[in-house]
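These are the structures, in structure tokens.
Read-outs throughout are calculated quantities, based only on the coordinates presented, and are distinct from any laboratory measurement. Bear in mind the structure is a predicted one, so any value in this text is a computation, not a measurement. Cβ atoms are built from the backbone, for glycine too; each structure is taken alone.
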Structure P
Amino acid sequence: MLVSGKLTNYILDSLFLKQTFVLGGMTNIKVGNDVVRYNNNFRLFLTTRLSNPHYLPETAIMVTLLNFAITPQGLEDQLLGLVVATERPDLEECRQTLIVEGASNRKELLETERQILDVLSKAEGDILEDETAINTLTNAKV
């Protein structure tokens, strides 16, 4: 449908913006050069098989874009967040704090692992006599 962006956008703009008019006592809409009868229950859904489609800003502001490339776990987390935010905003705030804290802890863990591996790769001789290695391992344990 997006053959030549400007032509397709021009043709579908009246649908996207729901530019209807009354002619002969009936609601109509102009699609391209044709005038067709419009039903208020009409919905237009466009899909694509592109993994990451790019839409022109002019198109994106006229429509609602949905990204269905979400995992069931991600969708469950989003829905749970919405329900909890409505029912118990204090718990949702706590949950958000825990998510941020968990991400921070994972980042710190990766950094600690990198330091340990770096110390072990640079160690020469007996590692038990290397004070830097012992301090790094002690800090990692904490």
Structure Q
Amino acid sequence: MEKIYIDCNIIIDWLTDREPFSFYADELFSLIESDQIEGCVSPLVLANTYYLLTKHFNKKIAYEFLKDCQQLFTILDLSKDITIQAIEGKYKDFEDDLHYYVATKNKIKYIITRNKKDFKIEKIKILTAEEYLTHYKNMR
């Protein structure tokens, strides 16, 4: 089963029904829920999503989301080694370095995000949810 790393903005699109992006996020999460692909996140993605959900909704809803994440996503470790790699990273943003190195360490081929420009493409393909869905459909 193919593993993808999901950035916070894709989850927020889905949960807040942010059009037109939520349509693609919904399709992506349907594939994850039906075990056709494995959706992976890091504790950083969960923390960022939790924070944004508390601002958009409230803490109770944000916490319920975290509880649901245990069933929906594979939660990857964010280790000391990954953090050191990110500190010495290549991108403009420490957070993006953390995402990149978590995904790299876990041999993930795709980071799914709407902020593609924030990532330098090296070992991992950086795709939007729409681009990934096109790729997925072409694989079948």
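Just checking, which of P, Q has the largest value of distance in nm of label points 7 Å out along Cα→Cβ at positions 80 and 112?
Top value of distance in nm of label points 7 Å out along Cα→Cβ at positions 80 and 112 goes to structure Q.
Of the structures labelled P, Q, one was used to calculate Cα Rg over 2.2 N^0.38 Å, giving 1.98. Name it.
Going label by label, the one that fits is P.
For relative contact order in percent (Cα under 8 Å, 6 or more apart), which of the structures P, Q scores highest?
Q
Can you say which of P, Q returns 2.5 when distance in nm of label points 7 Å out along Cα→Cβ at positions 24 and 120 is computed?
The read-out comes from structure Q.
Among P, Q, considering only FRET efficiency 1/(1 + (r/R0)^6) of positions 64 and 88 (r between Cβ atoms, R0 = 41 Å, to 0.05), which has the greatest calculated value?
Largest calculated value belongs to P.
Given a computed value of 3.9 for distance in nm of label points 7 Å out along Cα→Cβ at positions 40 and 72, which structure among P, Q does it belong to?
Only structure P yields this read-out.
For structures P, Q, calculate mean count of other Cβ atoms within 10 Å over residues 32-39 and state which one comes out highest.
With respect to mean count of other Cβ atoms within 10 Å over residues 32-39, the highest-scoring structure among P, Q is Q.
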